[in-house]
Structure P
Amino acid sequence: MAEVKIHVDRLEDMASRFTAAWKKAEAGEAVDERHLSFESWSALTQALSVKRLELLKWLNAHEEPSIRSLSKSLHRDYRRVHEDVQILRTAGLIAGDSLHVECDRIHTEIAL
């Protein structure tokens, strides 16, 4: 499975990573890395709350056929779990319409 690197940093740093990957691809090199960038610690913790991290860990270890099943397994309200899944899909941590986690490891880097 893949690794995702999560950054809290400046727009310039995000642009540098994008440019470096673009240059690798242009040179014919494989670019097999995934990054999620946030502008602030606050934005990161809003997207990856404690409950959402628990949800990701659960899905990494268990297959769930539906959000309803997932909410029952987690002993959480369906509406909240549905909302969390949508946010994690938007972030690219849960694949499309499935409940498949797109990574098995998350690394964080926070610029001061």
Structure Q
Amino acid sequence: MTSTLDQVFAALGDGTRRQILTMLLEDDMAVTDVAEPFEMSLAAVSKHLAILTRAGLISQEKRGRVKWCKLEPQAMREAVVWIESFGQLEALNFDAFEEFLERELSD
């Protein structure tokens, strides 16, 4: 359990990987389409995808000659349960959270 949770949090600890997950919220994407908005090599993006795959946050499937990425949101369940166990924390300030996400995505 802990190693899976560690992998999920380690994967989420990187802004590029969080941005990839946000992109995959819309729909499955080809690896080349995932890589397009980033100013890094396809190999570098592939390393990020491998980390997300090992954490179970995405799956990758070959369809013909194209490799596709799919979000696996249930993989975050353990992390969500762990975070929610701190229920005595203040309620989330959604305005501040929205501002945080905007800053993260604009970087």
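Identify the structure, out of P, Q, from whose coordinates mean count of other Cβ atoms within 10 Å over residues 50-57 was calculated to give 18.8. Answer by label: Q.
Using helix-only ellipticity at 222 nm (-39500 (n - 2.57) for each DSSP H run of 4 or more, over all residues; to 500) as the calculated read-out, with -17000 as its value, let me know the right label among P, Q. It traces back to Q. When mean count of other Cβ atoms within 10 Å over residues 18-25 is calculated for each of the structures P, Q, which structure yields the highest value? Going through P, Q one by one, mean count of other Cβ atoms within 10 Å over residues 18-25 is largest in Q. With respect to FRET efficiency 1/(1 + (r/R0)^6) of positions 26 and 66 (r between Cβ atoms, R0 = 41 Å, to 0.05), the largest value across structures P, Q is given by Q. Using the calculated result 28 for relative contact order in percent (Cα under 8 Å, 6 or more apart), pick out the matching structure from P, Q. The read-out comes from structure Q. Once Rg/Rh (Cα atoms, Kirkwood Rh) is calculated for all of P, Q, which comes out largest? Going through P, Q one by one, Rg/Rh (Cα atoms, Kirkwood Rh) peaks for structure P.
Read the figures in this text as sums done on the coordinates, not as results from a lab. These numbers were taken from a predicted model, which means no experiment stands behind them. Cβ atoms are built from the backbone, for glycine too; each structure is taken alone.
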